Structure 1
Amino acid sequence: MVSENTTRVSFRLKTDIHDLIQKLSADAGIDPSAFMQRALERAVYAHLPPERQKELDDTEALYSVAQQKAREVFNSGRFDEHFTLTVFGELMTDLKSRALYEEVIGADAYTDGAPRKTPLNMYLGWYIKNAIDAEPLLDDAGKPRRAFVKDQPIKSYTLLKLGKSASSRISRS
């Protein structure tokens, strides 16, 4: 499946490799698919044009900053179902984080319609959630509950609850 700037791929892995990816991605606090995507991007990095390399570097740096900020916010006792919005707010009040975010999306953080903004925000939400091992808060039908906001860099986000192993992850801050 191809979207504006992504292509869906599927492949098989040896079981021991898959198991190790599961472990290493959990240790890193990221989703296994994000872990594999990062590995593949780094495998072709030297062959990319310099501007694409910078984009990857900036995006990866932003993910790291977001995860660190998520752990800081969590460790300060500020977890609730709106955790993603709280972390985004913290990122936007930090001048370096906001500048990095704006560099990656190529626009002001509060601008609507920047083409790179929606996919980036989706990934940032995943990285924030996985930084503390949170899980989506589900409705009665078992679907993730979402909140919608105005006048924020994000327009919607998944409400969260703590995962079973959240306490084992917060010590990596």
Structure 2
Amino acid sequence: MKRDIQKAHDELEVFINQVQIDRKQMNEAKVAREAKKQEAILKYTRYTLMPHGFTDEELYQIEEAVKLLVELNGVTRMEVLSIGKKKDLKQADLKNFCWNIAYQYGIDPKTTALFALNLFYAWFSNTEPSSIQKTLRNTTGRYTIEIDENIIEHLPKLEEKVFDKTHQ
């Protein structure tokens, strides 16, 4: 009986060690997937906004705000941002841009609206967050930045489009 108990204990120890190894590997894989996803989102951000005349500093600020949004569900205060208005982008384009990113992470519309308002304050300075929230997805009509639920999957096409445009 004592041997049976020892054998069961040894088997349990082996099992627990294996489970710990598996958990560690699962966690590492999850971290790697999230990092890859975030890098894709940041590329989407750059590739979507670069053609519209955003400066390197503005793109950096936008990417940092995107990181805050997707990592912590947080919103950067408009006072710390300096992003100038670009003539060829409308409010609807920027709402679509914000929605496209937020959708990838399941971020709620209220947070997404605040993100849009604070990040692109030059466009939304006279707009209430509730108004932005009600019209985050703009699908009727033609927009410079379209709604895309699969921005990560479509990233290679966007990259091709942007670099073909900028290298001509």
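Before moving on, here are some points about what is shown:
- Looking at mean count of other Cβ atoms within 10 Å over residues 113-120 over structures 1, 2, structure 2 comes out largest.
- Given 0.96 for Rg/Rh (Cα atoms, Kirkwood Rh), calculated: source structure among 1, 2: 1
- Label whose coordinates, when helix-only ellipticity at 222 nm (-39500 (n - 2.57) for each DSSP H run of 4 or more, over all residues; to 500) is calculated, return -17500 (choices 1, 2): 1
- When mean count of other Cβ atoms within 10 Å over residues 121-128 is computed for each of 1, 2, the one that comes out at 14.4 is 2.
- Which of 1, 2 yields 0.65 [FRET efficiency 1/(1 + (r/R0)^6) of positions 25 and 73 (r between Cβ atoms, R0 = 30 Å, to 0.05), calculated]: 2
- Parent structure of the calculated result 2.1, given that distance in nm of label points 7 Å out along Cα→Cβ at positions 17 and 41 is the read-out and 1, 2 the choices: 1
FYI, it's all coordinate maths here, none of it is from the lab. Bear in mind that the values here come from a model prediction, so they are computed numbers and not experimental data. Cβ atoms are built from the backbone, for glycine too; each structure is taken alone.
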